[in-house]
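What follows is calculated from the coordinates using simple rules that are stated; it is not laboratory data. Bear in mind that the values here come from a model prediction, so they are computed numbers and not experimental data. Cβ atoms are built from the backbone, for glycine too; each structure is taken alone.
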Structure I
Amino acid sequence: MIRIALAEEHTIARWALRAALAGTGDLEIVGEAGTVEETVAMVRRTRPDLLLVDTTMTDHSGFDVLAQIRELDAGPFIVVLAPHNDVSYAARAIAAGAHGYVSKSAAPEELLAAIHAVSRGEQVFPPGVEKLLAVGDGHPASALTGRELQVMEMLARGMTNREIAEHLDISVKTVDTHRGHVLKKLSLRNNSELTRFAVKNGYVTL
């Protein structure tokens, strides 16, 4: 029996996943969560074998949940259930600690196959990801530091400088400095272009 935890912010999506996976016979749903903070607490409490996670949860930036889960002792295998099948996004997920990556548009059989493969210690990702991981994804945003990437994703989600400052426990001036670096490194002129860039390249979904 594979013990699975679900991390998905939409209640109906969690309900559908729980119903579908619980009916397979060899999968047991041991917990579910709708935010990053709830996910980390739930994983610590239930200690699942595998975490099925949507990285677009809005209470934290992008792949924060992967980083936090990876820091846990004896953390679970992680399969990202992603909004699209973008190779660059998948490479970022694997680099951040995911063991598998499945698009939400995939057939249910693909998700089940990925869960079983990852549980056996295998990695599951779209064609082309391995090459990107070997040479670096070559993506324009790879020039950003981790904090700059966080700020970019939060700005693209519509958060204000003050909200970002409070969330990251830094000053508003520091947020504005990071914003300036992001715009310069990505050759963008304003927040509107930044948001379009983030959405187009899979860093956020709106």
Structure II
Amino acid sequence: MHASASTPTPVLSRLRWRVVDIVVASVIGVASGVVFWLWGQAWTPLSSLLAFTPGLEGLLAGGWLFAGVLGGLIIRKPGAALYTEVVAAVVSMAVGTQWGFLTLVWGVVQGAAAELGFALFAYANYRLIAALVSGALAGLAVATLDTNFSSIAAYDFGPRAIYFGAAVVSGILIAGLVSWLVARALAATGALDRFAAGREARIADSSDAA
């Protein structure tokens, strides 16, 4: 017997957003937005510590990139990375940042880049490699924006090149690796039991115990 046209295929069902996905993605976005705002407040003192090498402050860029990667790793649905990054940017902007509306513009571009990282794996791979690729693309996006459309654009070529590379590295390490570790830690607590990330963690624990 053939399945009726109204019966969702396993793939479509896996990719379809549920109410719990929207709620949790929103919570991730809001919480990340607060972190974004705090990171913005710390930008000046932290960048001053790295001033011995102009451009090295790009290492701080990952602090505004992790929301998309984390949201993608947990929700595992098309649009999750973009949604969480944009929500985080909106919250950060609403609380008040020195960059104003540009915060949202950067958030959209960064979120789209992080989303592309998961799309490249057809939304079927959420292992460390997918997180690192997503973080790297988000880092590439912010590096491109910052070195062309922010105060960093006034730097000489050398410092701009350093900033570009440092931002990509930050995207890989902070947005990619750290987000992956956070997602695994949350799954281990049972907080993600309603998500594939949580079920995978339980299966892995069972295999280790065996």
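Compute FRET efficiency 1/(1 + (r/R0)^6) of positions 150 and 182 (r between Cβ atoms, R0 = 25 Å, to 0.05) for each of I, II and report the one that scores greatest. Mind dumping the intermediate values first?
Numbers: I: 1.00; II: 0.35.
Largest calculated value belongs to I.
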Inset, instruction - Consider the structures I, II: one of them gives -14500 for helix-only ellipticity at 222 nm (-39500 (n - 2.57) for each DSSP H run of 4 or more, over all residues; to 500) as calculated from the coordinates. Say which. - result: I
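Figure out for me which of the structures I, II the number 1.00 belongs to, where FRET efficiency 1/(1 + (r/R0)^6) of positions 22 and 54 (r between Cβ atoms, R0 = 41 Å, to 0.05) was derived from the coordinates. Write out the running numbers ahead of the final one.
On the way: I: 1.00; II: 0.45.
For FRET efficiency 1/(1 + (r/R0)^6) of positions 22 and 54 (r between Cβ atoms, R0 = 41 Å, to 0.05), the value 1.00 is produced by structure I.
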Inset, instruction - Identify the structure, out of I, II, from whose coordinates relative contact order in percent (Cα under 8 Å, 6 or more apart) was calculated to give 24. - result: II
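Identify the structure, out of I, II, from whose coordinates FRET efficiency 1/(1 + (r/R0)^6) of positions 70 and 190 (r between Cβ atoms, R0 = 30 Å, to 0.05) was calculated to give 0.30.
I
Given 2.9 as the derived value for distance in nm of label points 7 Å out along Cα→Cβ at positions 30 and 102, which of the supplied structures I, II does it correspond to?
Values: I: 1.9; II: 2.9.
The read-out comes from structure II.
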Inset, instruction - Could you figure out which one of I, II the value 30, 19, 14 for semi-axes √(5λ) of the Cα gyration tensor in Å was computed from? - result: I
